[in-house]
Structure I
Amino acid sequence: MDYRYKIQNEEVNKLFEAILKLETIEECYRFFDDLCTINEIEAFGQRLLVAKMLHAKYTYQEIEKETGISAATISKISKSYLYGPGGYKMIIERLNEEQE
């Protein structure tokens with residue numbers, strides 16, 4: 001599929017190329033600690049967790065109760081999960097394959 005990404009530009013391409021150069025979780029921690037605030041990194045982790053729970057057919061109420069994440073945030077992630085370019089589903093499936 002050919003998507004026109006809202007954020008696509010040369011600087012973002014270079015950022016993603018840099019991320020693809022990371023080889024270990026330790027390298028990810030070092031790079032992202034420099035790049036992002038702790039709150040931003042934690043928010044990324046929470047968004048992935050919510051997407052995984054949506055993938056596993058949890059309800060909004062179950063997700064909110066288990067994570068403390070607001071229904072509004074869950075709704076936004078759900079919209080991306082269901083109608084976005086498929087990034088959440090792609091990475092969740094890859095992570096699940098590694099666990100098998």
Structure II
Amino acid sequence: MWVEDWTPRAACKSAQPDQLFVRGAEQNKAKQLCAGCPVRTECLAEALDNQIEWGVWGGMTERERRALLRRRPNASWRTVLESAREQSATAPANRPASV
């Protein structure tokens with residue numbers, strides 16, 4: 001289920017912004033904060049659909065998000081990620097994911 005008002009449920013809601021807008025190896029620490037976040041997908045879709053250039057969003061760095069945007073420049077990332085989430089939720093556990 002997609003969460004429209006996702007920010008109050010974000011794992012980083014009590015984090016200092018400086019923790020998420022870092023460079024280099026510090027980005028790995030920021031990404032760890034996202035690892036168990038219940039609204040990670042919504043956060044990532046927000047950053048991709050709005051082409052947010054700075055910070056770690058949805059567990060991805062600026063560079064990682066730019067790579068996705070280059071591959072699918074006109075995608076609605078909310079639609080893409082919501083569909084992927086639904087497919088993974090209904091896929092049998094023993095069936096390999098399609099590539």
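Values quoted throughout were computed directly from the atomic coordinates according to the rules given, and no laboratory measurement underlies them. Just so we're clear, the structure is a prediction, and the values are computed from it rather than from any experiment. Cβ atoms are built from the backbone, for glycine too; each structure is taken alone.
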One of I, II was used to calculate relative contact order in percent (Cα under 8 Å, 6 or more apart), giving 19; which?
I
Upon calculation of mean count of other Cβ atoms within 10 Å over residues 5-12 from the atomic coordinates, which of the structures I, II produces 14.2?
II
Can you spot which of I, II the value -23000 was calculated from, given it is helix-only ellipticity at 222 nm (-39500 (n - 2.57) for each DSSP H run of 4 or more, over all residues; to 500)?
I
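Upon calculation of distance in nm of label points 7 Å out along Cα→Cβ at positions 21 and 37 from the atomic coordinates, which of the structures I, II produces 1.5?
Structure of origin is II.
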